[in-house]
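Structures are listed in the sections that come next.
Bear in mind that the values in this text are calculations on the coordinates, not laboratory data. Note that the structure is predicted; figures quoted are calculated from it, not measured. Cβ atoms are built from the backbone, for glycine too; each structure is taken alone.
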Structure 1
Amino acid sequence: MALIKSISGIRGTIGNSPNINLTPLDIVRFSSAYAKWLKDKNKGKLTVITGRDARISGPMVHSLVNQTLIGMGIDVIDLGLSTTPTVAIAVPMEHADGGIIVTASHNPKQWNALKLLNDAGEFIDAKNGSKIIEFAQSEKFNYAEVDDLGRIKVDDSYFDKHIQATLNLNNIDKINIKKARFKVVVDGVNSSGGIIIPKLLENLNVEVVKIHCNPNGQFPHNPEPLKEHLGDLCDAVVENKADFGIAVDPDVDRLVFVDEKGKLFGEEYTLVACADFILSKTPGAIVSNLSSTRALADLTKSYGGNYSASAVGEVNVVAEMKAVQAIIGGEGNGGVIYPELHYGRDALVGVALFLSLLVDRNQTAAQIRATYPSYFMSKNKINLKTGIDIDKIFRKIEIKYRGNRISAIDGLKIDFSDEWVHLRKSNTEPIIRIYTEAKTMISANELANRFISEIKELF
């Protein structure tokens, strides 16, 4: 059981002891700290958008968040059962001062969390996140007197508004998608994706086969949309003779496809496919993080565009996208960020772009996947003893491989001619994460094992 405080919010396992797990006291303390942060930088009456995914603890946590905010004198617009990107787009639409999404994203059902947004509907940055943690630790809050309490307004219209905003995007080919009459299987992992994704598809005249779409928070499998968790979806696509399958995580900011043969399209290739469609319509820059597949860089270069990589983390990807004015970007975990709608990972946008790509190319999902460079990724970690100087280890490795292309903006990434390795230290655990990618799985594993051995020799 755990409680993790980070710059992007607070997450932990429900129950047991304050400051060790995620308890009502921790939820109130952190919500108060967020409210204080807002009030310190704004004058007058404030408004915050809140929403939650369908996990079992969601109503309890969400209620505590709402009541704490009104106790701090802040008005709340409560979207109820929602998604992370839905809350994100609601913040600027409502001219609100911030947002809180109650979700632990891909974590199992015993976890929950508060994701914190600024007035643009984007995740708060490191500086402000640190300030909120500082406030939570000090507990120096001034709650509102009775005549100054905030008020709660419930608004259940934002699924429809999110869908309509997605369908109104310039490059979404609504007419030809509707003519194609696709059949798609959706795995909503019994959370809010089981409502909003089918609803989006039905607006596009897509026949939907639902599995695990009852939003009761009882996740039928590990909620992270990875190959080893999606056997039901793969089988259902084949059994129903569907054109493809869709899996999302509980808060609907990550997206994975299954092709018509029941094979995983690959979480790393969700962004590749969406970027392919946008680049075919609009030239421009593309961004992903350092741990994402090289296939995206290859694709971007094939269109004559500029590719750049950020440090890992959505807030870092967004910052780089703004810096280079990227037309699309995201993360290799199935997160698509399309600035025309908003600067945040959004599975609805990814679905609409993928459908547009299918009708534009008049190809199946498997045929499109076969057009992309194939890379294979290996993800490993090394457990460390307390006191080991990880930065010193990285410096020695950097010196050894200085003849190669190296990035040190987030740990250490070394690009070789046809493979790469990315070494990162964890902010929450005494470990080094080792991501490698190569043209075969054997090569990716061999590269990982080589660096594991080299690192251990430097202990």
Structure 2
Amino acid sequence: MMTFEETTQFLYKQLPVFQHKGKTAYKPGLGNTIALDEYFGFPHKSYKTIHIGGTNGKGSTSHSLAAILQKAGYKVGLYTSPHLVDFRERIRVNGEMISKQYVIDFVENNFKDIEHIHPSFFELTMMMAFCYFREMNVDYAIIEVGLGGRLDSTNVIDPVLSVITNISFDHVQFLGDTLEKIAIEKAGIIKPEVPVIIGETTNENIREIFISKAKECNSEITFAEELFRDITQGYSHGKTTYFSNETGELESELGGEYHINNIRTILSSVKKLREGGIIITDEALKEGLSEVCTLTGLRGRWEKLSECPLTYCDTGHNIGGFTYLSKKLKSLKCDTLRIVIGMVNDKDISEVLSLLPKEATYYFTQANIERALPASDLKNKAEKYGLSGKDFFNVPDAYNTALKESSENDFIFIGGSNFTVGDLLLYLENSKNK
């Protein structure tokens, strides 16, 4: 029998892994998933599902809805990607990660029978999640789209609610080089007669794409930015607060200026779930939002890592995410802003670099994956936008140098990709356990 570490390494080596390899691991289409679904006996039909798509905010929205439903007394499965530190972060029930033994047994008991299907890493781990949720007898499973929507592996489910958080430029080589083309792909998760929540629309063309698709599917469509137009964000006793006339004041463990859009999406989703007969008390809503990270294990969303010097990380990695992150970074009051940043090699990062503060000191780095943009290349690209600093071969070295050069009134930010943040969190966890 393989160990858990041997099993996950087997999965990484045997199956194409998009987060590591990029384009060569991308398998559009539902053929493999349908074959796997049939082999495993359509496990997702054993419970109700909620489908979460969009460009930014999928993770925060998925985890928040899971926490709220959990506080409402339901047993909740949560499938998200990618993971930051531990493979098992992708598959949780009521916040608890899937057991190592289940992962080992699932691979050993099934891989030979399905090897001829040639599934991708994402397809097989998604099916693992579906089977695990069935075995755990969950009431609801929150399923986050991997990439796109229309041809994403998760699009075999028949949800009670579809949610599209927003549309921004990301994965343009797969989804299209205009927001409209991306919106068409994301709109692919809208199902016949299943209500859909749209979190944020950037222009009228995108709005019309969603309206047209919903009409075609005879699906009720709700725009969160209209339903909770009056919501405001504030801060009280170190907590981020949100207020609307309908909900009153709510606290959330998730901060950042961009999260107000996620809150609109979450509240609109809860309202629609309630209308569909799902019992969610005001208390469950409040407690779920205020304890979302604690209840679900969510990390890397404007997460405070240290008080002195003040250190935060965030997994925002595209133009949509950095539109908000750059504003936050530029507004910080500190002696020196130090930014540890690493990005991937298969995206146009020029717009992100143009948004970053020029007065900061940069520590350009690269995550431990094949897709990582070499730190020296990132440094050279960044210099064209007036960003200066040194390059480092790995994230821990970049972080430790930033820490060594900081005074107590400096601010350190780590980001640029999920993988940069993941490498840092893994390093901090290992350092803590030594």
Inset, instruction - Rank structures 1, 2 by mean count of other Cβ atoms within 10 Å over residues 184-191 and report only the one at the top, that is, the highest. - result: 1
Legend entry - At a computed 25, 57, 19, 0 (P(r) over Cα pairs in 20 Å bins from 0, in percent), which of 1, 2: 1
Legend entry - Which of 1, 2 yields 12 [relative contact order in percent (Cα under 8 Å, 6 or more apart), calculated]: 1
Legend entry - Among 1, 2, structure where distance in nm of label points 7 Å out along Cα→Cβ at positions 40 and 304 as derived comes to 3.9: 2
Inset, instruction - Assuming -0.59, -1.25 is log10 I(q)/I(0) by the Debye sum over Cα atoms at q = 0.11, 0.16 Å⁻¹, for residues 136-343 alone as calculated from a single structure, say which of 1, 2 it is. - result: 2
Legend entry - Structure responsible for 4.7, with distance in nm of label points 7 Å out along Cα→Cβ at positions 48 and 376 calculated and labels 1, 2 on offer: 1
